Structure P
Amino acid sequence: MSIDREMVKRLGILSRLRIPEENMDEMVTELTKILGWVDQLKDVNTDDVLPMNSVVEDMNLREREDVINDGGIRDQILANAPEEMDGYFLVPKVVE
């Protein structure tokens, strides 16, 4: 596929990118190269390749015990508060 200046302008508009006129020829060259690389993928034989959901085979997520806790540092956290009351942050009322 051939890329020309008009197509680069159109791609810039569609992608909401401002492409300066002095960079237009460079963008034409770069996009043509990129599309050439993508076109090479047609030649890759993938008949015996199974679909993957991850690039790391047999990847299992580590499991941990689901324990609920409050962190045990409420007093340290509230020490940063400008005001606190009964163990909670005290904030100004914003809705009347």
Structure Q
Amino acid sequence: MVLEHALLDVRPGEAGSFEAAFAEARSIISAMPGFRHLTLSRCVERPDTYLLLVQWDTLADHTEGFRGSAQYQEWRRLLHHFYDPFPVVEHFREVATA
């Protein structure tokens, strides 16, 4: 399993519109092969910042499957205009739990 991590800095004053667009976009990503689970959390100290965590079966499910799909173009249309700056996306493998 691979965990995708992205801090999303949403343009000030657009949090409500972003959350509404994300509610629509969520059905796009959740239908992709290799998708397992996602959480979107809003920062308490910086309310225009969100943490997106997505679990994928493999790295390729995200980087090749999702990002290479026609559905990704709709995801981009719905969400990418909200970010400033554009987020850095990183991937992690679990090494310990408690």
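Here, each number is a calculation from the coordinates, and none is a lab measurement. It should be emphasised that the depicted structure is a prediction, and the values quoted were computed from it without experimental measurement. Cβ atoms are built from the backbone, for glycine too; each structure is taken alone.
The maximum of distance in nm of label points 7 Å out along Cα→Cβ at positions 63 and 79 over structures P, Q, that is, the highest value, falls on P.
Source structure of the calculated read-out (volume of the Cα convex hull per residue in Å³, 103) within P, Q: Q.
For which of P, Q does relative contact order in percent (Cα under 8 Å, 6 or more apart), calculated from the coordinates, equal 47? The read-out was computed on structure Q.
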